Structure I
Amino acid sequence: MPWKAGESLLEREWIVTNGLGGYATGTVSGAVTRKYHGLLVAALAAPLGRTVMWSHLAESLRFGEDDVVSFGAEERAGGQLDLGGADHLLEFRLEDGLPVWTYRVRNVVLEKRLFLPHLQNTVHVTYRVIEGETRPRLELRPAFKFRHHEAPVDSALEEAPRVTESGGGYEITAQTGEFPPLRMKLSGENSGFSDAPAHVHQVIYRTEQQRGYAHEGDLWSPGCFALDLAAKGTATLTGTTEEWEVAEALAPEEAREAELQRRARLLEEAAPAARAGFAAELVLAADQFVIRPAARPGNRGDARTVIAGYHWFTDWGRDTMISLEGLTLTTGREAEAGNIFRTFAEYVRNGLIPNMFPDNQSEGLYHTADATLWFFHAMHRYTEYSGDRATLQSLLPTLVEIAEQHLRGTKFNIRVDPADGLLAQGAEGYQLTWMDAKMDDWVVTPRRGKAVELNALWYNALRLLEHWLSESGDAEAAARFSGNADRTRASFNERFWFEEGGYLYDVVDCNDESGTCDSACRPNQLFTISLEHPVLEERRWASVVAVAERQLLTPVGLRSLAPGDPHYQPIYSGDLRSRDGAYHQGTVWGWLIGPFVDAWMKAHPEEPKRARQFLTGFEEHLDHAGLGTISEVFDAREPHIPGGCIAQAWSVAEVLRCWVKTAT
């Protein structure tokens, strides 16, 4: 996706990940606009979590003794960073999902590439002259403020770190001893380091300012790396929290070649319809989210999980199970999918899998009513793709116990109502469904009671259990769950149909008040059709899908609430309270295109190819916001400006899955 300088350099962002949850990210211009931006955000063991180890890099070319031209961010007199500079950028592009910048400085054309070796907290930034007779001197000044990536940028700058020589490079170590040392080295002929400490004052993080967070802070620089650019060859600046023998097991050029080969294998192993074009870009984007959770000690070496979104999400149970098919099965990564199931099975408590794992902790939080039910759906899709009956059989007792816990009742008042067999949930002060926005004590969409998608998921789980138990020879248990499923389906079709609107109530028995119904038109009703075992009677599918297409569908996903509702909010922007107030009150979610396509194809079995039209808007989106990936949310009205995370797992997963599904 090549494009020229001047095209929203501060709004388009790139991200490269390392398979551990760590990443490098920034704007195309080089400006630091988010607290998450940095050339190395390392995934460190709890209690540290993801940590900004290398914040910024000022780059310049020296043509003569006093003749310096900066590119990217310019350094002004007094050490102050001008974050708006990108005058020399000719082009930015992604190659194999990795960023490449091309700069023209006078008669010199310089290329810069960046990548992170897989499963290392290491970054390599490589430069080479690709045009021009002049061979200037390259000067690189890194800047730091070691902090957790969620920490505010205005926290006090600690005493200057210690800088010591190490392994032919340098170690930069915080005086507090809280963080591991950052090791740095410039590889290339006649490279050197000038010890010239500088305090970089008042860096402005403009995106944090727009989002209502602390947005002004200081950085510290130990000095400047430099070398004379040769006619041939490259110069690479490396930053790492690994020991030198790990980081230098391969030379930078060898490490890059290994990473390119790994990415080529990802495409070779993906579904045939996902090996080229738009889908291939999504396969590479999907790779960003599947990680080994190195930040949690005690996990098995084969443990795998899914980062829900970059920059700020960790691994969430719900997002992992919804994303699993698109991220791992469509891409031919069944072995990692199996590891994800086994990883989450170890954390089942009281019939629930974790809602999320906090970034700097080892234990999960369990306040979710739907993540565990998505576990059944994902297990079914995994078994169908892989044929791995051994994993299913090993986890079947856990799945049975989960269902039994729901029938008896478990935490957060999650339980089956004995009066009608429907699944209810809700606890004061908690947001237990996927519509989980909360600001202080304000739960924006509490949805307490019997939510439509929870009962669709519950019915689907019961039918899957019935089938699996029958296969395993336990007819008695299968019959018991079959009876519960029959009752759930009968009650559902009696209670949830909203005749006046031609669609389904979003919640019945709201706040445990019998007979109350929420008629808000939301996308949650699509799961009553889209899942393997639809709970909704087939005669009503066409009406529900038509309402969703008319009221909720956009080119980049579905609105979370139909226009015209008194709570509808068309714009997702402003501070946290404003954003949370709109998060599920109209804001478009990219991942919801998945259940819509599934439901639409069931309602229109005679024209499956038409479903591809609902995905084409995402192709253009790859050139905006997070380049080469798909954002979390979008404004509900045109032009559907992207917001939230620049790279969201279930957005990428569901678009990729449906693209392959609609290829034939």
Structure II
Amino acid sequence: MFVLAALLVALAIGVGGLLHIAVVTRLDRFVLDTLQVQTASGAPAPGAVVVDIDEVSLAAVGQWPWPRYRVAALIERIAAEHPSAIALDILFPEADRASLADIQQTFKRDFGVDVSFGGVPDGLLDNDGYLAQQMGQAGVIGARYFYFDHVTRTEGPLRPGVGFDGRLDLLALDRAPGVLDNVAPIAAQTRVSGFVNTRVDADGVLRQLPLLIEYNGVVHASLALAATMHALGVGSGTVLSDRDGLSIQLSQHRIPIDKAGYALLRFNGPSSGYASIPAVDVLTGKVRAEDLRGKIVFIGSSAVGLNDVHPTAVDREFSGLKVQSAMAQNILDDRVVRRPVWGGQAALALGVVLALMLGLLFAAGRGMVLLASLGVAVAAVLVVVGASIFVRSGVFLPIGVPLLVLATLVVLAFVARFVLNHRRAQRWRRQLENARQVTIESMAAVAETRDPETGAHIKRTQHYVRAVAERLQRTGHYTGTLTREYIDLLFLSAPLHDIGKVGVPDHILLKPGPLTAEEQVIMRRHAEFGREIIYSTAERIEGDNFLRIAGEIAASHHEKWDGTGYPAGLEGQAIPLSGRIMAVADIYDAMISRRCYKEPFPHEAAKALMLDMRGKTFDPVVLDAFFAIEAQVLDIAARYSDDDEGVAGSHD
């Protein structure tokens, strides 16, 4: 049964992994994040660099937004060092109102005045045109942002500047209904553009970037992808499909992607570990040529006010500008993380195998220490193998399913083993109780073959004893002794109180008349005989001996509170509680029962006689408890009447 349950659990978790249920996805993300942190090399990115319009640059040159001629000057300085590509991670969707041409138009429109500027080249009158000219000359990759929450209209086709072919039919890209682009003069001079969209996962962490987005039926590249293609001198990429899934082929580089066109990032470390040059240093000529030459340069701003930061596994505030740089470096180094399409099926199959293994071990009765140790060992092997593959080949295997299967089944095994042990203990307890019952009833049956007392007498005294014990317990007397188990054993043991009579000769035991003094001595020895019979049997039983109470009752139920009883002449509390309770029940029942040598006493007469013996024959507390439940006593006497069993004889 457990094997089948284990397989069903593994199938459920495995299918959940294929359907990306939250618990499996969270575990896989945790494993991926841990691998990212633990395997981060910390090495600088040699192929990409960021020119950052940071807080220092803004303080030194002027607050944002900069006039576009200043951005143009920055591009001109960078282009002079011959980088492999320049990507501008800044959008200019509105015209620059600080342009001299715009000022001329404003004065003409508002005041009817023609304003002219002497000595200014025509190219500097329009800041947007000047920036567009510099971007065009340097071949700068421009930025776009695609909307997914509203529709926009564009004048003419939106050119990406790069193209893609191959298995485009296998893609299911995000389709954008709207776009935010640069103003017309800049857009017209920008030959290649890339989008700057990012998307965090459901837990708010950035792990992947979209490399492809579809707009108006055309596939567009991300800024990082477009910049890298420009640096490699590649105008188009090919979408390929193999057993591991989809990828984009760029010259000798292959970029793993999913159907939606997303690629998993791999970080060398936190944001601070990626090369960054303050824009003010570029403008003031404080940058070495080798810091820019032959590299992909991303121009943007990490200023706090722009809020372009993202939480990642390696850094809670990773600059969006450096995210583009990290992706470009991943492509150049062929370090984009690959998550093979068969990973989910492999995880499901492995989970089933592990479930079968643990299920069979559990069914074979293996201990929980072994199962738990095996589960931990297998989990450790999975983590080590997964980490090794990730480090060596950049392949991330989703081990969340087998890990979750192992954890779930170990917990279920503990629960199942606990339940089974509990049921086994209950069954054993029932068997023990049955054994007790059978043992006592068998011994009682032996006594009944010799003792002419009726079976009804045994039933009545049994119920008297239990009723008195429960009354004492309820009223707070002898609570240390009167546990539930003790009362149950007291009830079971009561029939053996006179088992010692099997050792009394028949001519004495069955004598219809009064006994002589010598016969009385022999008759009284039945208490000793009973103790010996029961204790000789008890010696053969190991552990908590259930016959102990029976032996106490047989040996002491004829002892008296004042010490005048037999066989040992015990006095007061020295008499076992079981014997004191049995004495009250036995004597009361003997009084109200018919014997061959006497008529039954009425209840009131028996009560009066017994109350006279309070503190002499009987423990006062026990006797008071007996008559405190007088109605219950009368009910027991009536329910187990021996009127139909004839008249018996007995000598106590």
Structure III
Amino acid sequence: MNKEKVLRNKIEKYLLVPILFSLILVAMCVGIYFIDINAFIVAATATGIFIVCEGVVFLITQKRIMPVMMGFAMEQGQIQRELLKKLAVPYAVLDDDGKILWGNDEFVNLVGDGSRKRIRKNISAFFPVIGTDTLPKEEPVSLRLTLNGSIFDSLIKKVSFDEVLASDEDADISPRGEHLFAFYLFDVTELNMYKREIEENKLVAGLLYIDNYEEVMENTEEMRHSLVEALVDRRISMYFSTIDAIGKKTEKDKYLFVFRQKYLNQLKDTKFAILDEVKSINVGNEIPITLSIGIGADAADFSTAYENARTAIGLALGRGGDQAVIRYGDKISYFGGKSSGTEKSTRVKARVKAQAFSELLTDKENVLIMGHKRPDADAFGSAVGVYRLVKTLGKNANIVLDEATAAIENIVSTFRDNAMYGGEMIISREQAIASVNDKTLVVVVDVNKPSMTECEELLSLGKTVVVFDHHRQAEERIENATLSYIEPYASSACEMVAEMLQYIDEKVKIKPAEADAMYAGIVIDTNGFLTKTGVRTFEAASYLRRNGADVVRVRKMFREDMNSFKAVAEGVMNAEIFMTAFALSKVNPDSQAPTVLGAKVANELLDVEGIRASFVATKVADTVYLSARSVDDVNVQVIMEKIGGGGHANVAGAQIKDATVDEVLTSVKDLLKEMYHDGDL
């Protein structure tokens, strides 16, 4: 009734406008009176007649036209309300507390099963995720909701109460606040179903490689070669059939396969069972067969999916093989990788990389060599080996090292105190950055993570970057490397560099001090030739011995004082046996090399009967350094990766910031229990 009264007043004011204009005519007549009396009489007469006629018209119009205009106006308002009530989109009005004040027919049918009494509740009774804290302050809020198996996209908008059009007689609008909330629901169930079908039917590219084909065949009787191949082909074909895949053998040890994306979760759930199935083949082959799988999924087109698959297979091989890697868009997932892999007997790769490296040096003027932060003997020893290789080829070389930790202080001092090398062999980060130009080649050794390098800035400043490393690759890696030689099967970076030195066209003459440094790197990374050693490891050590490496000198470099020796003993004494197979301990080092003591304790714990892996934590400043070692089939590299670290299958570690030692060890325990439950240990 209030709106009707307001509307009537507006119409009456509109009808009175001509009468108000009559006042202007009267004023004009007064002005004419002072000019000409005769003209005034004519004008006044005409004005009087106009006013009388306008008054008559107003009275007649008000009685006849007003009801018609009021009816029309109210009819339009009724139409608007009826349209809102019959709107095909579920719509409701909420108060400040989320109580439903009114809903159109679609909302009533959806939420209240056709009964308006059933919607007289708080919106949270139907959609629990909506609370008072969910309602928008200013900007509209969008939420994904579900109701009775249907999926809805909702929109909640805050509106002023004065702007809300009054509803019909069914409305119960009596808000306690100054604002209301408009609530819209859009059914996207069918749309989501079609989207899901499109996603599930996307083509996924996969590459499957046999890691150790040559090694398996070399260790199998020739007459059984065809049988081994047939069994492997059969297992792989049967596996492809379970996911409705089309597979093609492209080479004797390589396969390309294509399948629909909806089967990807099936592969994840079974953790790529084909990896273990193929390893179980035994028809006279002395070496278990291992596979690497790379899958590219969630790509806009198949060519992109194939490129993603190539990236994934490269990661799988770079991490040692015997695993599957999925690149799903920008995300990368790893499966398998339990075994430490099989050592490659062929040295073709080392020869090719050595020749490629010498070619890259042709047009370079200087070479900057760096390892990882807080370098160990392997990082510095391999840098020394590359230094000698570069110098042999007639190029200037420098090793980037800011500070020599206690772990390598004795080795570094051998070169700094030697007049033969002077002060030009080892330079600081600042000197390295200042010396970079277009003719500079940057070599990274014993690390493939940019954030872990001694001077990360050099990777972007140098036009040409080369990587020599033996650690398994992770998602973070040096992307702009012109030459990358990553061999996870190698015991150490020093072993890799020692092999390369033997394949350079010019004969390399290694000096005794350099041979000692490289030999020390192998000794430390293999724990005295006890861990991750193969035929090539001993061959590299023999090469260094022939070039003047002295075992006694190397041993003296790593002798420790009594306090450090006691610290190792204390770490062993404080060890806790977890799940009967894992040893965990913590140490408090009082030295510049926090990881060295932890690594020593971890190695010592492996000598305890029944221990499959050891984990030792130590804290320096705000960082906890975790060392992990194993002697059995436990892949500590996979375990460390889950907490942000990495390394080898048997030697790995991690650095955790802003945490306590106890918190880190607790997280390791939780992770071990989880992986054991999932069958990953």
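Comparing distance in nm of label points 7 Å out along Cα→Cβ at positions 573 and 621 across structures I, II, III, the highest figure comes from III. Here the criterion is relative contact order in percent (Cα under 8 Å, 6 or more apart), and among I, II, III the highest value is seen for II. Source structure of the calculated read-out (Cα Rg over 2.2 N^0.38 Å, 1.00) within I, II, III: I. When helix-only ellipticity at 222 nm (-39500 (n - 2.57) for each DSSP H run of 4 or more, over all residues; to 500) is computed across structures I, II, III, the figure -16000 traces back to II.
Looking at distance in nm of label points 7 Å out along Cα→Cβ at positions 53 and 157 over structures I, II, III, structure III comes out largest.
Here, each number is a calculation from the coordinates, and none is a lab measurement. Note that the structure is a prediction, hence the values are computed from the model and not measured. Cβ atoms are built from the backbone, for glycine too; each structure is taken alone.
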